[in-house]
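Every number in this text was worked out from the coordinates using simple rules, so none of it is lab data. In this text, all values refer to a predicted model and were calculated from it rather than measured experimentally. Cβ atoms are built from the backbone, for glycine too; each structure is taken alone.
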Structure P
């Protein structure tokens, strides 16, 4: 199965549209979004314009999460992190998806996963930490670095980084 991994789209609809067209044209049936979609309407745009499955984790720039935190924090002194993580097993490959690198490092060091995808700093990155690959697909927004995303094929276990400008 081919999985597209993206992060930090920050409501850049023209880049999101180009990314989704790539997914449609390249037999991608699942997308992992590593956070910072930003607006609820953008998340709905993803869902409306992709026929496969999309899994989102919350980032630190999600407007809904920030508003919910403000309401919650008025009544509680403890700040809770909006950054959950998702976990999957696909074709016997254990995968975790989160937003921030520090969380990704903890997940990688746990030894429970073969791959941990994360975002947040917008920089495409791949490294091996103990027995786990730690992978940042970059960002769809084109902020700080060129717009990019990754595709992982669970059958061949190959990862490719794609620059949006080269599509």
Structure Q
């Protein structure tokens, strides 16, 4: 026998609020990885700023060097702020990832939308025993998320947890 169709009202006060969720933060070692990536970028730009005038037989203006220094200062400041704003939570039916300094973004992904998940480690992450877990969804690349800065063990455990949830949903 078929189930009877129901289309009950949903009231705003009955919807759970994501603001009341206890988020987990990233490993503090991940800030080192973020800073190392920025330092490499700065070194590359310093080499370019030194090489360009030599190759072009030009004198670069002091304003270009000062502008670069100012931009690096902003980048390193935002790196610290953005690290503090990145947080995540795994719940019974979904996961939430929140990030952003100026524009805060929270992405909620139900487990039944996840098509594939993978654990990745970069060079610096491997040094600090960190990993990221990437969730690929049916909604396209804009709904895919990557939670970076987890310990390798935690990333593997979360991958197993979510994989089990997906298996149960498909049964």
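Structures P, Q were compared on mean count of other Cβ atoms within 10 Å over residues 31-38, and the highest value belongs to P. Each of P, Q could give helix-only ellipticity at 222 nm (-39500 (n - 2.57) for each DSSP H run of 4 or more, over all residues; to 500), but the derived value -7500 comes from P. When Cα Rg over 2.2 N^0.38 Å is computed for each of P, Q, the one that comes out at 1.41 is Q. Source structure of the calculated read-out (distance in nm of label points 7 Å out along Cα→Cβ at positions 7 and 103, 1.1) within P, Q: P. Looking across P, Q, the calculation of relative contact order in percent (Cα under 8 Å, 6 or more apart) that yields 19 traces back to Q.
Across the set P, Q, mean count of other Cβ atoms within 10 Å over residues 39-46 reaches its highest value in structure P. In terms of distance in nm of label points 7 Å out along Cα→Cβ at positions 87 and 111, the structure with the greatest value among P, Q is Q.
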